[in-house]
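Take a look at the structures listed below.
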Structure 1
Amino acid sequence: MRTYDCIVIGTGSAGNQAAYKFAEKGLNVAIIENFTPGGTCAQRGCDAKKILLTGSEAKDAVERLLGYGLKGLVSIDWRQLMERKNEYTRAIPEQTRNRYDEVGIDYYHGEPRFLSNKKLLVDDIELEADQFLIATGLRPRELSVPGSERFLNSNEFLELRDVPRRLVCIGGGYISFEFAHLARIAGSEVTILLRSGALKQFEQDLVSVLLEATQALGIKILHETEAVSYSDTTLTLSDGTRLEADVVLNATGRVASIEHLQLEKAGVIYEEKGIHVNDYLQSSASNIYAAGDVAVSGNPALTPFAGTEGRLAACNMLEGNTRRLELLPVPSIVFTTPNLAKVGQTEASLKQNNTRYRGKLIDTSSWQTNVRIKDPFARAKVLIGEDDQILGAHFIGVHAAELANYFSFAMQHRIPSSALQKTSFAYPTPASDIASLLED
């Protein structure tokens with residue numbers, strides 16, 4: 001048996017940040033990974049996806065400006081784009097392992113399972129520690145219909161050698177819409193299946209605009225239906241419709257990656273969404289903490305939160321629960337064409353909580369910032385409370401992500417909307433529109 005001060009399970013943003021903190025303080029630390037070290041975001045999520053989307057965004061930018069001083073066509077070389085992504089991702093496992101060696105962290109590869117709240121087994125190796133941090137993240141949800149074993153998940157889609165001729169995306173979340181837009185711009189015939197609403201956590205006025213933009217791109221959206229079987233290239237739907245699909249993407253969501261951990265033996269309470277934690281990221285077992293996407297902390301499953309939670313959990317494990325988790329407004333972005341962005345509360349959530357506010361949907365497509373780049377879908381909605389604090393900010397358009405970042409900064413630092421409105425920015429830039437967005 002090998003003994004450590006602390007064992008970290010998971011090598012993504014949360015796990016690594018914590019492990020480095022422990023090593024910095026001189027603790028004897030081990031880290032365990034059942035996939036490739038380096039985490040989902042860098043290898044199979046945000047970073048990898050954004051490299052591919054850079055190509056589709058550039059193609060869209062050119063095509064929007066055809067006849068506006070540009071001529072000629074560009075096309076996406078899928079294999080070259082995928083190789084560019086692979087050049088980035090294939091180096092990450094070795095870089096991560098090298099960093100562990102440099103700082104003195106022992107690395108184990110395998111499927112860990114708890115034997116008690118102080119012991120676990122990785123393959124045939126028994127490890128013991130005073131404390132554990134679980135940072136295993138989320139995994140794609142599986143579907144159980146005939147033929148679903150041939151559906152691709154997001155990890156597998158990111159390894160496609162060729163762009164599919166006919167793609168069906170199942171689900172109404174980020175992954176479904178982002179990959180649908182990417183594939184369509186690369187030349188695929190694309191259909192999205194929605195069992196219920198799309199992107200439910202976003203401002204629905206702007207989601208409606210995104211659906212319009214999606215259809216304008218040539219993507220077919222089928223509502224209130226779901227897949228019931230997949231045979232050869234025929235996908236049969238619950239309403240009897242049959243679609244021909246060379247690739248079916250299962251993008252129905254993600255669940256906590258904890259199914260093999262045997263948490264019951266460690267006394268850890270959990271659900272499908274993840275591990276229950278308190279304000280210190282401590283689980284029901286006092287020596288076991290959880291951070292990042294796997295922790296039901298109140299934060300959304302976003303990379304910025306994962307690293308922050310990893311560092312916070314490490315501090316509490318070292319110092320004895322001295323720091324509570326603070327829930328901060330951080331933007332959520334759907335990297336479609338155009339981007340959809342939110343930070344803070346939606347109008348529906350404010351109404352549900354009987355919170356008084358002001359704000360309205362603004363069509364900004366005619367504003368100079370958007371006219372010059374021919375962005376017909378640009379819209380904004382900023383929600384301001386009676387105390388002049390910004391409660392929510394929502395955008396769709398080419399500049400949506402950056403606008404959300406500006407408003408996130410203001411909200412995190414509690415800058416009143418009136419003060420933000422008086423702030424001068426370079427003109428003409430997206431930020432120079434902020435004052436107009438805040439007018440009564």
Structure 2
Amino acid sequence: MPTLAVGVKDSPHALKSLEIYKTLIGMPTVAGRGKVPEMAAYLAREFREVGFKDEDINIIPMGETVGMIVRYKGDGTAAKKPILLLGHMDVVEALDKDWDRPPFELTQDDKYFYGRGTIDNKLGITMLSSTFIRLKKEGFMPNRDMFLAFTGDEETGMLTTKMLANERPELANAEYALNSDAGGGDLDANGKAIAYLVQAAEKTYVSFELTLRNKGGHSSRPRPDNAIYELSTALLNIRDYHFPVMWSDMTREFFKVSGTQLGGELGEAMTAFAADPTNKKASDRLETESSYVGTTRTTCVTTMLKAGHAENALPQSATATVNCRIFPGISVDDVKQTLAKVVKNAAIEIVTLDSPVESPISELRDDVMAAVKKAVHARYPKVEIIAYMESGGTDGMHFRKAGIPTWALPSVFMNPDEMFAHGLNERLPIKTFYDGLDHWSIILKDLTGK
């Protein structure tokens with residue numbers, strides 16, 4: 001396992017990165033608090049201080065939040081379109097009373113940094129920002145333009161994401177985008193690098209509301225057609241339904257490499273699935289693993305319930321929210337129709353919530369993968385680099401839908417069992433922070449250097 005280089009913590013780049021990280025963690029940029037503009041203003045001051053011009057820094061208000069664009073102007077010698085670098089400034093809520101440490105203050109022990117956003121995604125914002133600052137100080141001149149595109153509501157409505165992906169002409173011409181959110185390196189319990197994952201696709205995120213209505217009545221006069229009971233039966237039918245197994249060349253390669261690295265009974269199931277995705281024993285085994293079931297099929301799960309209006313009255317309605325993560329290539333309408341059949345109750349109304357985004361797979365590019373390989377192998381020379389499909393959702397889906405190929409390739413390496421993003425006591429290994437300081441510099445210099 002690589003050790004931390006002597007003196008790396010005291011380098012100007014390390015000190016500036018830690019300063020930015022600490023400042024960002026200290027800002028509670030959650031929905032409803034209106035702190036994202038403050039964060040963007042702070043970053044803008046940091047960029048101006050090293051020579052970025054006002055005309056190259058653009059903060060775009062949108063309600064209580066903002067989107068942010070920073071242009072690193074190239075000399076145009078490559079005659080290539082710009083590269084976008086993505087990250088999100090907002091974080092999910094964290095309550096002091098629930099955490100062991102203050103969530104909006106960067107604290108540490110001998111192994112970890114703690115705080116909301118230490119992983120998701122203020123690490124990414126920090127590393128991209130400090131890398132731009134570092135390169136500017138070094139006098140680096142890229143051969144094409146590079147743009148930071150920071151969103152302000154990725155964890156909620158993604159309105160700033162949609163705006164940046166679809167309404168900004170300076171970004172629309174990009175050749176591709178590199179996302180600091182999602183993907184990254186996996187370590188085992190002993191700190192050995194298992195693999196580095198490049199996110200190249202995302203499942204479609206969609207929620208449906210299922211509602212059953214009833215005329216109700218007095219609770220002293222119960223009837224068999226109870227809205228809660230009938231909806232419960234429908235939800236159990238959804239629980240018991242298995243969406244068809246699906247695969248792509250990317251997911252098969254993911255399981256082939258991951259299974260070889262992991263070994264054991266689960267690893268054998270992975271390699272068996274990679275060799276033959278129709279192998280039911282292998283797919284059934286993977287379906288029992290919450291970390292991998294989403295890579296083998298569409299999934300739908302009940303996440304919320306509301307029913308009834310009084311404790312002494314029969315329910316006049318019962319509603320459940322069912323959240324689905326849909327395999328690329330399958331439409332939202334197809335899944336909606338499947339649910340309508342599975343519930344086996346024509347009286348249940350099924351409504352699609354919001355506006356789901358269906359995005360394509362971003363096929364890998366040799367130049368991008370070569371740059372990633374150089375950065376990753378500088379830390380872990382023999383680790384496998386694998387493309388994968390995200391079961392969650394990131395800003396990348398909107399840029400892919402807008403026609404901009406997008407890959408997520410952050411600086412982080414850590415044990416997946418220590419990944420507490422969105423949860424209590426979110427933390428990042430201190431070693432991971434410092435080991436990743438050169439990650440983006442290596443990638444950007446390789447892709448835009450002379």
Structure 3
Amino acid sequence: MLEVKLARGGLLEKADLRTVEAGETIQINPFEVEFFHVCHSIPDGVGLGITTPAGLVVHSGDYKFDHTPVDGWPTDYAKLGEFAGRGVLALLADSTNADSPGWTPSEKVIDPAFDQVFKNAEGRIIIASFASLISRMQQVVNAAQRHNRKIAFVGMSMVENAKMARKLGYLDIPDGMQVNIDQALKMDPSQIVLMSTGTQGEPTSIMGRLSTGTNRQFDVMPGDTIVLSSHPIPGNEESIYRTINRLFRRGANVIYEPIAPVHVSGHASQEEMKLLIHLVKPKYFIPIHGELRHLKQHATIAQEVGVPEENITVVENGQIVEFEDGIMSLGERVPGGYVFVDGSQVGEVGPSVVREREALAKDGIVVISLVLEKSSGRLMEEPEILTRGFVYKRDAKELLALAKNRITDTINRGNGNIQDDIEQTAKTFFYNETKRRPMVFVTINRL
């Protein structure tokens with residue numbers, strides 16, 4: 001999948017990729033790294049056992065304890081037990097679902113839900129999922145086969161990942177069952193299932209475009225059943241529910257996680273987190289991968305199963321953790337943060353520029369152009385006011401006329417920095433009149 005993404009961006013030839021498999025061990029300078037299999041929502045997930053001069057450190061990676069995974073390959077419990085026998089200095093473990101009690105359900109629970117969807121759907125079925133979730137593709141293929149439907153993958157990432165997965169043997173599609181999108185659109189809707197991306201409500205994704213009627217290849221038809229086989233990533237809830245509402249308005253029947261069990265998480269819940277700590281028996285515990293609230297909750301779980309509070313540390317991005325003579329301590333913090341990508345520029349746009357763009361997007365911009373007599377500073381022409389994203393000019397003639405009068409009065413009274421005075425006058429006036437704060441720019445030509 002990484003090769004597919006790099007090739008799409010023209011970077012594959014520049015990347016130094018080295019393939020490793022679960023069960024392999026490699027040496028990286030003083031570190032011996034052992035790879036062990038873990039269940040996750042993508043194939044070939046691995047955790048790391050890193051033998052360092054200070055001791056053995058185990059990194060869980062993204063994981064869950066699924067006893068009946070779709071690919072039949074559960075997490076390597078034996079390796080985790082072996083690590084415990086050798087003595088684990090520190091465990092770094094996935095915290096994503098630290099606030100979810102119990103156990104994360106197996107992927108197998110989705111099969112009955114899919115069968116119910118296929119049984120009830122009279123028209124076309126469109127299933128949206130992550131393009132990396134190959135096991136979900138297989139489950140959709142299996143359901144389509146049981147209910148005598150053909151399958152078509154839609155969208156570049158979904159098509160390319162499915163092609164790659166078939167080539168590597170991770171996706172088994174019977175001959176003649178897969179059709180391309182052009183063939184699918186000509187078939188009876190009751191005989192086809194489409195699988196696409198766009199589960200997070202992204203405006204430019206297929207689901208986003210279908211919800212607004214702007215998708216070029218095909219549109220939502222009354223009677224379509226659309227399944228969002230995913231869980232909202234924190235922060236995406238609003239855009240996802242907006243997309244769902246729009247799809248309903250366009251005549252589709254939308255099925256999502258609270259309605260039916262059409263998705264399960266790829267991350268461990270609280271009881272699995274406890275089991276991992278018991279299996280590995282670490283001296284120190286560092287929760288990773290999650291928001292701060294998840295890390296804090298995971299730390300509490302570790303205390304509940306016997307890890308001493310002083311042996312647990314919650315750190316955020318950039319914080320160095322050091323081990324010397326078997327003792328953990330915090331080092332200095334490496335500066336870090338968001339890297340903004342702006343067209344062809346990477347990292348050259350700072351937070352201040354982003355804040356300015358947010359202000360422009362929120363309340364718009366007002367440009368005031370003045371022509372003043374060079375010697376006296378007297379106003380030679382009526383002030384010109386140009387607005388964008390602030391008010392509709394035809395509906396704001398009175399507002400702008402009052403603003404021009406206020407600016408003229410300021411110029412007549414001015415005895416200092418006229419540009420700053422006008423800028424402050426305009427900001428105050430527009431806020432008092434509209435309760436909005438547009439960005440105000442003043443240009444002065446002196447003749």
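With Cα extents along the principal axes in Å, for residues 114-209 alone coming out at 52, 35, 26, pick the structure among 1, 2, 3 it was computed from.
Answer by label: 1.
Here Rg and Dmax of the Cα atoms in Å, for residues 218-345 alone was calculated and came to 20.0, 59; which of the structures 1, 2, 3 was it taken from?
1
Ranked by mean count of other Cβ atoms within 10 Å over residues 162-169, which of 1, 2, 3 sits at the highest value?
Largest calculated value belongs to 1.
To which of 1, 2, 3 does the computed value 18.9 (mean projected area of the Cα convex hull in nm², for residues 138-393 alone) belong?
Checking each candidate, the match is 2.
Thinking of 1, 2, 3, which structure, once distance in nm of label points 7 Å out along Cα→Cβ at positions 186 and 410 is computed, gives back 1.6?
2
Any read-out appearing in this document is the output of simple, stated calculations on the displayed coordinates, not a laboratory observation. Just so you know, these numbers come straight off a predicted model, no measurement behind them. Cβ atoms are built from the backbone, for glycine too; each structure is taken alone.
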